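Visitor: Structures given as structure tokens follow.
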Structure 1
Amino acid sequence: MTWTPDEETLASFRHLALQNAIEYEGKAAPGSVIGRLMGTRSDLRPHGKIISPLIAKAVADANAMAAEQGVAALQAILELEAPHLLEKREKKERREGLPELKNATKGKVVLRFAPNPNGPLSFGHARGIVINGKYAEEWDGELILRFDDTDTVVKPPLPVAYNQIPEEAEWLLGFKPHRIVIASDQIPHYYEHAEMMLQRDFGYVCQCSGEAFKEFRVSKTECPCRVNSVEVNMELWNKMLDGTFVPGDAVVRVKTAMDLKNPALRDWPALRIQNTAEHPHPRSEIGSKYRVWPLLDFQSAVEDHLQGVTHIIRGKDLMDSTRKQTLLYAHFGWTYPETMYWGRVKVHEWGGFSTSQMRRDIEAGLFTGWDDLRLPTLTGLRNRGITAEALRNFWIELGVTQKDISVPLSTLYSHNTKSIDDDAPRLSFVRNPKKLELVGEHQDSIEVDVHPNHPQLGARTFGLTSNAVWVEQEDAEKKEIRLKGFANVEVTGDQATVGSIDRIDRRSIVHWLSESNAIEGTLLLAEDGEIIRLEGKIEKHDYPIGTMLQIERIGYAKVVDASTLVFTHS
């Protein structure tokens, strides 16, 4: 018979969800509520599959109520229905900045950021650079940029990435990585450690097929190759190196135990043969020089030891990598680095973008390149006007937590606004422009501040001797408008009759351009997977390419040239 929660239990779900939403300012998390519930109600643990969706609904309802009515409304409910929950737990204070780095010594911390150079860096990569770079700064340590480029088949490296990634990392960090390591240059070291494994008998050459070994792994049975003598293993290893064996004939495995609870850890593969005749390494100095290549868990583990890495910060999806590498370190007698994990971060508006997929789409002509405004690459974001400071602050604010987080793009934009607003000159761009003839007396010109908060930056002069202004068609359809900083006008057809210079009523304030300081212009927007060109009238200016501006009533934009702007965000 299926278990069903009674009314009292359902009420407890709701109350815990409200409590969590109060503590986290309307952002309750189902996992946190379930953990708290199971910690106090052991009788509910067998019913987790039934409880989880009920908790998720209670959390969603609590968050929605907080958004609509405020956290105070949640507190009022708990005060009435479950006051003990308000007394029991005080609101947690959120730690500013990143968590403490465990077992760290000033001046001796070594961290690494290790991308696959199958393309330039993306928004997701920025997390690894920023977090590791920040810790390196705080602890007077080193940050290694390591290219994990030992896969020439599934994720072949992109030659331009070797130069572009260090430049992007420096732009984002504000300093150059202290060391750059290229894994494909380190193959002799990996061979040396593979041979050490074989000679010390904690590694072996396995000739079983992938399917056959899978059966051994599932049945917790040792494969016949595991008992090879050191001499036999070295003979087979040399056949892997000299071309006797072809891809699929043999792999080097790390001896662990075939009865380990986690199947992924059972005699995991360390090195395999790649067909570099058909898939040469794109670096010309490597090409088809090597036939045997390390798999990532082995390569990364050995390289971390060689480079003296003290701390590894990685995604929680790589916990199995840590477990594998810890077993390997134990064989070699090394001490494994301190390790921290973070959960996934999903940006609502982007969905999923992988470097491999972006590369395929670019090669298929769906995007113009890695700097396409529609892509969440660092070059694409930079071209749109997202600053390195905004990206750094975004990732540091999210911190290092194993919770999966979903955030709107507006969170990044908020950081970007703080980064650019104080230095962004104001400029007018009139979309769908309509020309109005000024009727009545008015001054020959007016001056408007370049930046409302910084009068020392001077003023923009709008000449009015031509008696004509440009406004947006939508604004021209209103009978009464106020031309910002100028005058109230009454609109009739193509004419605007000038009234009060002072603002004396609550009519709409609109941006505008005088005929003498307007030229044809274009505003580019990346929206819904398309590049949209908005044509209109743009205010004459002489700002350098790359200058960040605030467009009146529209948002922030970046200068492409005198007549073209790229929209950043509102």
Structure 2
Amino acid sequence: MTLQRVAAAQFFSGTDVAANLRLCDEYVERAVAAGARLVVLPENSNRMRDYADREQCWELSETLDGAFVTGLRRTARRLGAYLAVGVDLRGERAPDVYICSVLIGPDGQIIGVHRKHVLWDYEYTLFVPGDEPYEVFDTDIGRLGLLLCADGIVPDTPRALALSGAQILCNSLNSRGPDEYRVHVPLRAIENRVFHVAANTVGGPADAWPWMGGSQIVAPDGTRLADAGELEPGIIVADIDPSEADDKVMPEVGDVFARRRTDLYGPLTAPLESLPVASMCGPAPKDMPSRPLRVATLQVSHFPNTEWTITRALAQIAYAGQRGADLGVLPSFFCFRPGEEAADPAAAAALSARVLERLAKACAEAKVWVVAHLVEESEGAYHSTAYLLDGAGNVAHTYRKTHLTPAEREWATPGDRIDVAHTEIGAIGLMIDDEVWVPEVARLLTLDGAEVIAHPTDWRVPEAAHVAATERTEENRVHLVSCTRLDSPAEVGSQVVRSDEFAPNQPIALMRYPTGHWSRHGFEEQLLVDLDLRESHGKMMGHHLDPVATRSPELYGMFLD
């Protein structure tokens, strides 16, 4: 084990570039004095952005051979440290300016520059997004990947860097939303099993939207090794072993890269215009009417015996019909004791067939569509299968779980497709349990035109609901209905996360943090939520940012490796 001490600084840069350089020097000196070999500084450390237009942005931005970057190169050389610093740099032609992360080595040489690919909202009016291939930099402290703020709002840039071998993500932020600290930064570490060193701006002018701070150093398992808080400037440091990021195993899930299904990922690299989601990008058409869908989480699980459990599930469906629900979702393997399906898949499949018949009858009587996760037998093989039953009791769609855990592979055969059911009540995608940790699943369903994703689950840890599931809606702008078992190990209830449609003057927290609805853990209560499928046709996160349309599929070749 070779420990490396890394640091993140959070502060606010004003309009005096020389003063900002001195501020950066001060923070780097403090970090190095604390033993850090890598120091990450916030985005646009060179200058706050008060530009009137692109021309002024060009006039006041930096160059790689200018005083600001040259000064930081001297600092790196003097202190013998690696620096990853956010700098707004002029492009080759006026008035193009790029938001950049500049990686400087301990010898003062520039190792690499990353031009931010995904810009945050207003930034599209001042800057040009980068389009260069992703690059990972092999250094004597580990393999470093560079990203900036909104690059991590979507899963693609962190995934591309991790698949390219990055052990440490160096993230310079200028964020005024709560989602970076609570969701994006920790999840990009967890789902890629990498270290994440994130340095954000903090404070600034007193108005309704302060810069949120929350700089943090996160381990591959999501542990916050250091946390600067959301209020004050400061330095944080942590000792990490970068080689730990080469172990991609998540407990109970397995190797997060080995379980990927690259044979199904073709749409991830396809041009946007060739995909069903193309017509859903941008703002929802002004003349598109509301399309209400009332959803219910049918929260039950095995207790105290199988027949009793089935009877209670049937009662849930009947009650959902009385309440006017259009779609109900049952939890993962709701009618089995934990592990029962794996112990005897043949018996589980036989029981599932009988349960499916009874559920179908209940759907027809209540006129409710229902998603149920059961064991399916087909030609001598067993599948972990989610069924979509329509309001007449017919099977409208099935999804055989494609991303199996090592334990599931002992008894189940993976499915061979990830697609959406386009039905009379909406475009419905299905996702099963721990697949919430696989960004490709929800992304593929989104690209195929999903308006809502139904998710039978059994939360293992609270972060599965509060971080991963929340993010799947945030990054795809699609409704997500997750129904968990009463005996969920995480002791978290079912959850519905809605794809809130952006509206002018919306508070920034609501622009970037989707609304959630929860039921209590351990209670057989039914969460009823009125969704509007129109919202899934408005992919905008602000006036200018569409987190689906801003993807760069031509750069995602590593997704298929």
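FYI, it's all coordinate maths here, none of it is from the lab. Just so it is clear, the structure is predicted and the values come from calculations on it, not from any experiment. Cβ atoms are built from the backbone, for glycine too; each structure is taken alone.
Visitor: If FRET efficiency 1/(1 + (r/R0)^6) of positions 162 and 258 (r between Cβ atoms, R0 = 35 Å, to 0.05) is computed to be 1.00, which of 1, 2 is the source?
Guide: Value 1.00 for FRET efficiency 1/(1 + (r/R0)^6) of positions 162 and 258 (r between Cβ atoms, R0 = 35 Å, to 0.05) corresponds to 2 out of 1, 2.
Visitor: Consider the structures 1, 2: one of them gives 1.00 for Cα Rg over 2.2 N^0.38 Å as calculated from the coordinates. Say which.
Guide: 2
Visitor: Which of the displayed structures (1, 2) returns the greatest value of distance in nm of label points 7 Å out along Cα→Cβ at positions 210 and 250 on calculation?
Guide: With respect to distance in nm of label points 7 Å out along Cα→Cβ at positions 210 and 250, the highest-scoring structure among 1, 2 is 2.
Visitor: Where does the value 2.1 come from, among 1, 2, when distance in nm of label points 7 Å out along Cα→Cβ at positions 114 and 282 is the thing being computed?
Guide: Label of the source structure: 1.
Visitor: Comparing distance in nm of label points 7 Å out along Cα→Cβ at positions 274 and 402 across 1, 2, which is largest?
Guide: Values: 1: 3.2; 2: 1.6.
Across 1, 2, distance in nm of label points 7 Å out along Cα→Cβ at positions 274 and 402 peaks for 1.
Visitor: Let me ask something else. Output the label of whichever structure in 1, 2 has the greatest value of FRET efficiency 1/(1 + (r/R0)^6) of positions 234 and 482 (r between Cβ atoms, R0 = 30 Å, to 0.05).
Guide: 2
Visitor: For which of 1, 2 does relative contact order in percent (Cα under 8 Å, 6 or more apart), calculated from the coordinates, equal 10?
Guide: 1
Visitor: For helix-only ellipticity at 222 nm (-39500 (n - 2.57) for each DSSP H run of 4 or more, over all residues; to 500), the calculated result is -6500, so let me know which of 1, 2 that is.
Guide: Details: 1: -11000; 2: -6500.
The structure behind it is 2.
Visitor: Turning to a different aspect of this structure: Name the one structure among 1, 2 that percent of Cα pairs over 25 Å apart, for residues 290-433 alone of 52 was derived from.
Guide: It was calculated from structure 1.
Visitor: For structures 1, 2, calculate mean count of other Cβ atoms within 10 Å over residues 170-177 and state which one comes out highest.
Guide: 2
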